[in-house]
Structure P
Amino acid sequence: MMTLSVDPAPVEATRFEVMRHAMVASQLRTNAVNDARVVEAMARVPREDYLPAEHRALAYRDGLLPLVGGRRHNSPLVIGRLLTEAHVQPGDHVLLVGAAGGYAAALLALLARSVVALEQDALVALARAALAAEATVEVVQGPLDAGWATGAPYDLILVDGAVEQLPDALVAQLKPGGRVLTGLVDRGVTRLAAGTRSEGGFGLVDFMDIECAELPGFRRLRTFTF
């Protein structure tokens, strides 16, 4: 009797595509991810390709996923809301702080003119490998809280994680009128926020409470009163 071998790759790809479209319908559209370009990008980009093999099956789960070095991936909803509120324009030059596995950078590559994806430590090699085919994405290495002044000024800085504070040096890398989208953490509570650099200064306004992975290097200096 002849035995037929079946290539599992097409079956797996179809399964992930079904999960991806379910994520768009149930997680994104129901939670104000309503920018048509963002929705289209998130329906196209295979998030599973930017995760370690052991976590591919969880690619469209609504929650955080482990990364290396104690870091964590944000949920698709976090990046979906950040991109929606960022109002990314096709001509934008973007700094992504916290490239992680490369998923957010791959989405931005479909939305903006050019992307500088900043990472540090062991995650740099991971991001470079994942984004090697993205001609408009440059992966750079350095402390996340320092930004990447070499590529400045930026139309948009997107911080893919929660921070206690945004350093002035990072905000200074924005063009006048440039936008920042970030997660914030305050006494253990995380939320998403947006801000615009203007002549009068800079401030952030939060727009959603949601679980968000904290990024290293952005904690406020602790002071003690004796």
Structure Q
Amino acid sequence: MDSIVVTGGGALNGQIPIAGAKNACLTLMPATLLSEEPLTLTNAPRLSDIKTMTALLESLGAEVSALADGSVIAMSSHEADNPVADYEIVRKMRASNLVLGPLLARHGHAVVSMPGGCAIGARPMDLHIHGLEALGAEIELKEGYLHAKAVNGLKGAQIELRFASVGATENILMAATLAKGTTVLKNAAREPEIIDLATCLRAMGAQIEGDGTETITIQGVDRLHGA
């Protein structure tokens, strides 16, 4: 078929339920790793990527329950004590790398597979690494895994991204919520899911200003609670 012909003129009415955005849900789910208290998301889309993120969080020790036919996701990371995000899960979805910042911030160390294996150039993580190193992390790439540690904890910093990477903005934003001091992130991404993430983190007790603009300011706190 080369074309679709639509003849208008008739009045349209009715209600259509719209599921939440996949990109927002995949960004918010790793935020549960920042707190020992439960995090519940509503109006979640029922998609395979959500199941993949669920499997990843469960592999890290989190409890994830899909309620109301999957539209409500209840998560608890009280016993999330495995800091290793395995390649067999991470390779399925690039958003899996968003567990790096939360694991590092809460536990002080993390081992996360590169989304595409060993090649940084092919699946760039350099902006994520740059931002987390600016916060005080030490990161090495070994056999396709990023080994990150923050022996003395993360500390606030002035960070300017080379370009407005959504994933790097999200990872740095989550990590900075538990860093000591103030972090100023310049040339931050301004996509809707960044605003959704900041809104969620504020509901958990984070102090964040400027989301939706190119400069985001995060004042680190000692702990985050559930939401």
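Once distance in nm of label points 7 Å out along Cα→Cβ at positions 114 and 138 is evaluated on every structure in P, Q, the highest one turns out to be Q. P, Q: which one has distance in nm of label points 7 Å out along Cα→Cβ at positions 106 and 210, as calculated, at 1.9? That value comes from structure P. Determine which structure produced the value 20.5 for mean count of other Cβ atoms within 10 Å over residues 50-57, calculated from the coordinates; the candidates are P, Q. Of the structures listed, the value fits Q.
Each reported figure results from applying straightforward, stated rules to the coordinates on display, with no laboratory input. Since the structure is predicted, the reported quantities are computational estimates derived from the model, not experimental observations. Cβ atoms are built from the backbone, for glycine too; each structure is taken alone.
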